[in-house]
Structures are given as structure tokens and as C-alpha cells.
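Q: Take a look at the structures below.
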Structure P
């Protein structure tokens, strides 16, 4: 997890829109998982244990990674907050094999698709967590 106490205006850009500049969203939490190696282990008759074929073609390959962003969503009233949640969800749920630019990683980007979301609300404050499935590198 990344400490986000630095620049609160940092966010993500996808399809020409930015989470803070276009929607006024603050990223309260982000998780960028490291991709895991695709392990191809097989047992061979009359052999103790198994053999690892993961590097059969000369290099390791990796599984997709999950990245998630939690945004604070507020409004002057419940109606405004729900309208903002709807607009943000409409923007992010349409992401399919798109470049995802994170302001905290200016020299790289992720390529991924919307995976799932979660909404939590408490006393007029909302948190929207969006997860993307991304290519490993």
C-alpha cells in the first residue's frame, strides 16, 4: 500500500479524464499488487517430486496483476454524492484494455480493464473502491 499523504491532487487518468481534475476525487488508498510468476510444475512418473517447466521458453512469464483505488466521494447532500458516484462509476466501469496513468508513477502506465467495485457510505461520506485487472508489465 502507498502512503498518500503527499500531493492530494494526484490521481489517475483514463480515456482523457482525470480523477481529481475532472471529478474532484481524492485517492484515499491504493494497492498495486506485484504480478506473480506463472508456475508450471508437473510430476513425472518414477521421479521424486516434480519438475518446474516455468522457464521452458527461456524466460519466466507472469500472471495479471490487480490494482485498486479507493476514492473519497462527498457532496453537499446525498443526491449530489450519489450523482458523483454514478458519474465516476460510468467512467471507470467502461475501462477495457485502456492505458491507466497514475500520477504517482509518472514514467509508466498500466494497461487494464475494469474488474469490480465496492461502495461504502457513512453519514454523507462515501468510499468507492475500483479494481482493475492489468497486464503484468
Structure Q
């Protein structure tokens, strides 16, 4: 089962626990177990879809406003990223902002959901990271 770490101050305060559970409930996020740690919480969720809901922009923003800071697990980062090899030199010579702008102009479904583009040095490969896993899957199909 996937786990998500949430950093916060004073995690032993019952009001913090209640506030976290209330926020998660508002966004229809169901957790199996909430484990208190020294610097926050660890949540155990049923599916990766539940984990993905926690890291949607509006949920993360509301959690941050309440002093909760979710740490993106490596497996979620990997599912949101694609690696493109043998990129044409014409594209590879542009900077990351130009590539991002070009992707937005030619792919309406991307709709400002690219988190980052990283060009591997001395290589013709790049990594594109999206806000959601489903967009990474869609980009490869």
C-alpha cells in the first residue's frame, strides 16, 4: 500500500490531526492508517489514485495553507515523468522555457500541466514531468 509523508509542526496536537483529516475528507481522499512521527504524519492509502489526489494542485494548496507539507514519494514522481531519447538537435538547442511553451501551443490537452523539463547534459535526451500521472501516460500513447 502506498505511503505519503506529511511534514508539519506539532503533529502530536489532536487539533492538527483533526484538521488534516477534515481537509482530506473534503477532497474525497480516504486513508487506511495515520501514523504520527516526530516531524509530521505518514498516511497509508489504498491505491495510487488516492495518493495522486493528495498531490493535485488544489489539495496541496489547501494543505499548505493549513501548515501541512506533503512530500512527493519517488514512485509518484516516476509515474508523472517521461524520458524522451534521440531528441532532434533543433529542439534540444532550445531552452526549457521555449520547449514548454511549444508543447503548450501544440498540445491543448497539456493545458499548463508541465511541472518541469530537464535536458540531460551531453545527451540528446530530456525528462518531462507532469502534474498528474494520467498526463504522462497520455503523452506516451
Structure R
């Protein structure tokens, strides 16, 4: 499923930029209060991407931008990028950090639900919960 991989790359691009050029006082670089949670979160992320990329439901609707859930996933990506811009301009407050957590998770969940990919959506929901808890702990 190349579209799932494309979504993953779209969402990871600002992260790659962040790894290469982190902001001066970087709120995202804080050490984890619960290191095991980062491991669980990453495990669910790998499971989610693997399931979304490798499992295909033949009953899923045709993929396209006119599909409301695909459009909503792309809107989530656009909002996510807008919050990355705010982050790199110095807005490192709770709403920005929560947006950087919630919008990519929502994009993956919308894509998984649209593709009727139950394993990918379940792994995505588990990832979203872990990602949210990890973000809240760091606030």
C-alpha cells in the first residue's frame, strides 16, 4: 500500500527536520518520565505502519482525494504542518505540543478507518493513546 507509506513520510518530514535542526530551547527533547512508555509507543507505531502498509482490505472504498476520510487525513497533515511552523517560530506551549501529538495520530486513524484496516487502526489507536500520555507527561 504505497499511500500508507506516503502518509507516513508526509508526517515524518517535519520530524526529520526537527532531528537535524532542533529549536534552541526544545520542549520535545525532554527526557521521558516513563521510559518504558516510549518503547511501547514506538512498538505500536511500527505495528501501525506495518499493518497500514502491508494489509489491504479488498472491501475498502477506492482511494482518492474526493473520499471524505482521505481528505480529512490530509487536512490533519496540513494542520500538523502549521503547528510545526508555530513550534519552530518559538511557540512551545501546551496547545502546540498537543496538536503535534493529536493531528498526526488522527491522520493515521482516519486513513486506517477509511481503508477498513482493523489491525492498523487498533495499533494506531494504541499508538495515539501512548503518544498522548507521553506528551501530557512532558508538559
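Q: Looking just at percent of Cα pairs over 15 Å apart, for residues 49-96 alone, which of the labels P, Q, R belongs to the structure with the highest value?
A: When percent of Cα pairs over 15 Å apart, for residues 49-96 alone is computed for each of P, Q, R, structure P gives the biggest number.
Q: Of structures P, Q, R, which gives -25500 when helix-only ellipticity at 222 nm (-39500 (n - 2.57) for each DSSP H run of 4 or more, over all residues; to 500) is computed from the coordinates?
A: It traces back to R.
Q: Let me ask you something else. Which structure, out of P, Q, R, was mean projected area of the Cα convex hull in nm², for residues 17-64 alone derived from, given a value of 6.1?
A: P
Values quoted throughout were computed directly from the atomic coordinates according to the rules given, and no laboratory measurement underlies them. As the structure is a prediction and not an experimental result, all values here were calculated from the model.
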